[in-house]
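**Student:** Next come the structures, one after another.
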Structure P
Amino acid sequence: MRDEVKNVWKISPWRKVLMLTACFAGGTLYAAALPPLNWSFAVMVSLVPVLYCAGKSSWKFSALCGWVWGLGWALFAYQFLREIECFVPYLLAPVIALWSAVWAALLPGIYHFALVPRPLATANCAERGAYLKNALPQWRILLAAVVSAAAFTMIEWTRSRLFVWNDFSVTQWRNTTLIQIAALTGSYGIGFLLALINTAVYSAVAYRKKAVAAVVLTLVVTGSALLYGSWRVKYLETLPPPESVVRAGLIQCDLTQRRSASSQEIYEAVDVCTSLSEKCAELKPEFIIWPESAVPIPLQSGGAEGDYFRRKFAAMLRETKLPFLAGMLAFRQSAASDEWKITNSAVLFTPEGRAVARYDKIHRVPYGEYVPFRKYLPEFIINAVNMGRDLEPGVNFDPVQLKPNVNASIAICYEGVFGYLMREFARRGADFFITISNDAWYPRSSEPEQHLANAAIRCVETGLFMIRCGNNGGSGVVTPLGKFTQYIGSRADRPELLRERAYGVVEVPVYAEREATVFVRYGEYFIVILAIILTAFAVYALLYSVNVNARMFKLVRKEDK
C-alpha cells in the first residue's frame, strides 16, 4: 500500500503491460478457485496484483487494472454460458468486470487518506517518501487493509443485486469449517475474510515488519472463524434424533434442453418421467419430486401432446398412490391485466390428482425467462436475446405443506443462489428447502457444480437442509454444514458431475423446534457494519480534504502577499 501517489514516477509502457498481465492472472486465480478446479487457496492471493498496482499508479490506471482483473475472472468463470451461445461470456465478462474496476479506482484514494497524515498531504515527495519508509505507524497500514477489504466486499454485494453467481464465498464451498461463519454473517462475512487475507498478504510483502498489526488481526479473525466453524460442525453432528424424517423420491430424468420441443420430444419426456416415477415408488417414499419443467409443456396444454401428458400423469398417480411435487409450466392470471400468463412452477398433487399447493418462481432469470426493459429496447436487440416468452413472476414466499406439521419452501433453479430469498423462506417457517432445477442448458460444463456450490452456502446461512432434484446432476441432499450427501446415481467420486438418468430416495430430518441462525434473524447486518465503516472513512476523507485545501489556500495567500 505504498503511496507513491499520482505521477511520483512515470510508469513505462512495458511496466504497464507487466502490471496488467499480473492483474489478469490474479483474476484467473479467482476463477480457478471455483468449480471445476476448486483451487480454494488461490483466491487468498488473487487480489494482490491489483493492490500492488493501485499503490503504484493513478486512480485511472488502477481502475484499468481492476477491470482487467475482473476480465480474467469472468472470462473463465462464465465459460459455461458458451453452451447457450458461444459469444455470451465474451459479452458478459467486460460488463461484470466493471465492479472490480470501481473497487480498484477507489484504492489509491484509500491508500492516500489512510496512510498519509494531513500535515504531510502538502509536503513534497521526498518528505512523504521518507515518512512512508521510516515513520509509518502500523495502525495506518491496518486501517488501509480493513477499508480496502470492506470496499471490495461492498462492491461484491452491489453486484449480487444484479447477477449473484460465484462471489468470493463460493470458492470455499468445500472448506466446511471455514464457511460456517456464514451462519453468523451471511456469505459476505466469508468474502470479507478472504479479501482481508489478500490485503494482509500484500501488506506483509510491501511493508514487512510494519504490517504486523494487519497480519495479526487477519490471523485472529481467521482463527476465530475456524474455531467457530469447528464448534458448529461438532454441534450439528451431535444433535439429538429428530422428531420425524421425511423420505422423498427424486427423479433425475436427464433430458436434453427442450425449450421448443417437438411432439416426439414431449412424448419422450412424459414417458421417461412417468416410468422413472413408477420405479421410484417401489422404494416407498412419502412423495416424489420432479425437476424443474421436467415435461416441456403445461399440464393444461391443448392438443394431442397435452392430452397424452394428462392421461399418463393421471395413470401414474393412480399406480403409485403417492403425492407428487412436480416441476412444470403452469398458467396464472396476471396481476396487471386479465391475461393468462405462463409461470415456472412447482405443483403439489394428491394421489387423486388434485393440485393442493403451488409455488411460482419469484426471481426469474434475465433473458432466459424474461427480457428486462423490453419496452425500451430496440427490436433488433429483443430479437437477439428473446427466448420466446416472458414468464410471470410469483409473489408468494410461503412454504408448501407436504404433510401435517411438515413445511418445505421451494426454490426453482437460479433462485437457490439468492441469500435474501432463501432467508425469507426460512423466516416463513420452512422446515427444509426443496430446490428443483434444470441445468440441461449446460450438458458438458461446470455450471451444475457451480450451482451446487452456491446452494451449499445458502444452507449454511439458513441452517436448513436442502433436497435438490436436478434434471441432469446435483440430485441429493445438502446439509446445514454445506455438505452434499445422499446423492443419487452411480458416480461416487464426483457425484455433483453426474450426467445420467437416475432415481432414488433421500431422507431429511424434521425438528419440531429449530433455532434460527443469526443470519436468518438479522439478515445482512454485516453489510450494514461494513457500510458504517466505509461511511466513517469517507467522512474522515472529506474532512481531511477540506483541511488540506484550507492549508493550501493559506499558503497561496501568504505567498501572494
Structure Q
Amino acid sequence: MHIRLLFLLILIITVSSCARRGRPTGGEKDKDKPIMVKAKPEFGSIHFEDDEIKIYFDEYIKLKDISSQLIISPPLKYTPIIVPQGTPSKFISIKILDTLQENTTYTFNFGQSILDNTEGNILDNFKYIFSTGNYIDSLQVSGTIKDAFEYIPDENIMILLYPFDEKYNDSILYKEKPMYVGALKDSVNYEITNIKAGKYALIALNDASKNYKFDPKGDKIGFIPHIISVPTDSIYDMVLFKEILPFRLPNKPKEISKGHILFSYEGNADSITVKPYLTKDNNYRSFSNFDKVKDTLHYWHRGDEKDSINFIVKNKDFTDSVRVKLREKEIDSLILNFGVKGTLNLRDTLNLLSNTPMLKVDTLKINFLDKDSINVPYSFNLNKSKNKLNFNFEKKHDSKYTIQLLPGAIVDFFDVENDTLNSTFSTKRPSNYSSIFLTLNNIESYPIIVDLINDRGEVAVKYYAENTHIIRFNNIAPSRYKVRILYDENKNKKWDTGNYLKKIQPEKVYYFENIIEAKANWEVELILSK
C-alpha cells in the first residue's frame, strides 16, 4: 500500500513538472552557412546541354543583390532568369537564355548573394561549375588589386581575361566581353578559376555599367602590360586608375548671365583657348578661369552687344567652332566672402573670395585692425583666376582682428563695386597646435609629394621633397593623421594617372599604415619605413 502511494505521488509530480509552462531560451545563435545538398544537373557536369539549373540547399535561403553579385564566366549575352527572388526558398532556379559555347567551362560565382533566411549567414563565393565539353578546365590566375590613388579600394571589381589570338587587339575590351571573368576574394586578392591553357590579356575594371566592357568615362582600369601565359605560377598585381579622357566639348556652351558663358569640357584643358571669331569691337574685353569643382571654363566678356558670338575653341590638337546665342540681360551680382570663419589657423592665409573676376583693389578703402585698433601692415596678391585675394601679414598669437572693406575697395570685371563688408576673426596660441617631424626611409626615388591626411580624409598639408631630409610640419591642427607619398617621376609637381592604350601605368602612390596622434602642445618625431 505504501509502495503504491509513493509511486502515485512520483507520477503526479512528474506530470505536473512536464505540464508547467516556462519561457523558452531560444538556444544558441545559428552560425552555420547554408550547404548545397544537390544540383540538377550535378555540380561539375560535363557535356552540359540543359537550359535550366536547380541548386538545392539544406535550409531556407534568400538572395541579396544577385544582379550585382553574380559573376558568370564566360559572360552570357542574355541575363539568365533566376528565381525565387525576394522570398525564402530551399532551391535556386537558373534559366539559361543563351546558346552556350562548345567545349567551354562555365562558372557561376554568386559572391555574397546567398544567405540563410534566419540569421543571414553568408555562403561566401559559392560557385556552380559545368562544362559543355569533355572535361572541366582547372587552371587559374591570381594576384592583388589596389586603387592607384585612394586608400580605400573600390567594390565590385571584375578581373577579365581576353584570349590572345588572331582576333585580339588592344581596343577589344571597349567592344567585346572577355572570355573569363573573376572577382575579388577579399578587399585585395582576386582570382579567376576554371580557365584553359593559353595566352591572355589580363585586365581589371570597376565596371560601373556591369556590361563587362571598358567605358573610360565611368570605369577605372588596371592592366598587366604584357600578355600572360597560362598555366602560370606568377602572381599578377594590378593598380586601378581613372584615365583622363580625350579632350572634347560634350555640350554646347551656355550663357548663364549677361557676359558670363560656361564651357563644359572633358579631358585635360590646361592649354585651352577660347576666342571670339571676327570681333571688330575695340572695346571688347574677355577673361576666363576654371571652375573649382566641375570641368568647366567660365568665360567673361563685355563690349559686344550682338545677339550671338562665334567662338574658336582650341586645346593642343583640338579645334572647334561654336556659336553662343546671347539672351540674358542681367550681369552677375558681385558677391564677396572671406575664407576664414571665426579662427584663422597659424598655417593658413587670410583670403577674400569672389564669384566674378576681381580687377581692381583700392587699399585706401580697406581697414585692417588688430584688437587694439591699430592698423595691421599687410601686402596682398590676386591669384591667376582673379577670384581669390590673399592678404599676407604677420599673425600674432592669441589675437583678434577686424577687416573692413568699404564700398569701392573691390571692382570686378563688369566695373561693379562691392558693398561694405566686415569680418572679425582670431588666432590661437602655438600651444593649441602640434608639430610633426618626419623621417622617411626606403624611398625608391625623389622627388616625392608628401601628403598629411587628417581623420576626415582631407589633405591637411602638402609638401614637395626633392631629397631625403627631416620634414617639419609646424602648427598642425590636432587630429589623427596618415602619411601618403606620391612619386613624381616626371617632376611636374603633381600626380599623373595612367593610360591603357599607351600602356602607361600611373605614378606610384604609397600609404604608410602608421596612425600619427597629433595632440595640442605636442611634438611628434617619427621615422617611417616602407
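**Student:** Computing distance in nm of label points 7 Å out along Cα→Cβ at positions 145 and 417 for each of P, Q, which one ends up highest?
**Tutor:** Q
**Student:** Related question: To which of P, Q does the computed value -1500 (helix-only ellipticity at 222 nm (-39500 (n - 2.57) for each DSSP H run of 4 or more, over all residues; to 500)) belong? Mind showing how you got there, number by number?
**Tutor:** Working: P: -16000; Q: -1500.
Source structure: Q.
**Student:** Now a separate question. To which of P, Q does the computed value 22.4 (Kirkwood radius over Cα pairs in Å, for residues 201-440 alone) belong? Present the calculation step by step, with values, prior to reporting the outcome.
**Tutor:** Details: P: 20.9; Q: 22.4.
Structure Q accounts for this read-out.
**Student:** Kindly point out which one of P, Q the value -0.60, -0.66 was derived from, the read-out being log10 I(q)/I(0) by the Debye sum over Cα atoms at q = 0.12, 0.13 Å⁻¹, for residues 305-408 alone.
**Tutor:** Answer by label: Q.
**Student:** Could you figure out which one of P, Q the value -0.47, -0.86, -1.00, -1.14 for log10 I(q)/I(0) by the Debye sum over Cα atoms at q = 0.07, 0.10, 0.11, 0.12 Å⁻¹ was computed from? Write out the running numbers ahead of the final one.
**Tutor:** On the way: P: -0.47, -0.86, -1.00, -1.14; Q: -0.67, -1.06, -1.14, -1.21.
Considering all the candidates, the number was obtained from P.
**Student:** Thinking only about mean count of other Cβ atoms within 10 Å over residues 49-56, which of P, Q has the largest value?
**Tutor:** P
**Student:** Rank structures P, Q by relative contact order in percent (Cα under 8 Å, 6 or more apart) and report only the one at the top, that is, the highest. Mind dumping the intermediate values first?
**Tutor:** Working: P: 15; Q: 8.
Structure P gives the largest value of relative contact order in percent (Cα under 8 Å, 6 or more apart) among P, Q.
**Student:** Looking just at distance in nm of label points 7 Å out along Cα→Cβ at positions 273 and 313, which of the labels P, Q belongs to the structure with the highest value?
**Tutor:** When distance in nm of label points 7 Å out along Cα→Cβ at positions 273 and 313 is computed for each of P, Q, structure Q gives the biggest number.
Laboratory data are not the source of any read-out in this text; all were calculated from the coordinates shown. Nothing here was measured: the structure is a model prediction, and the numbers come from that model. Cβ atoms are built from the backbone, for glycine too; each structure is taken alone.
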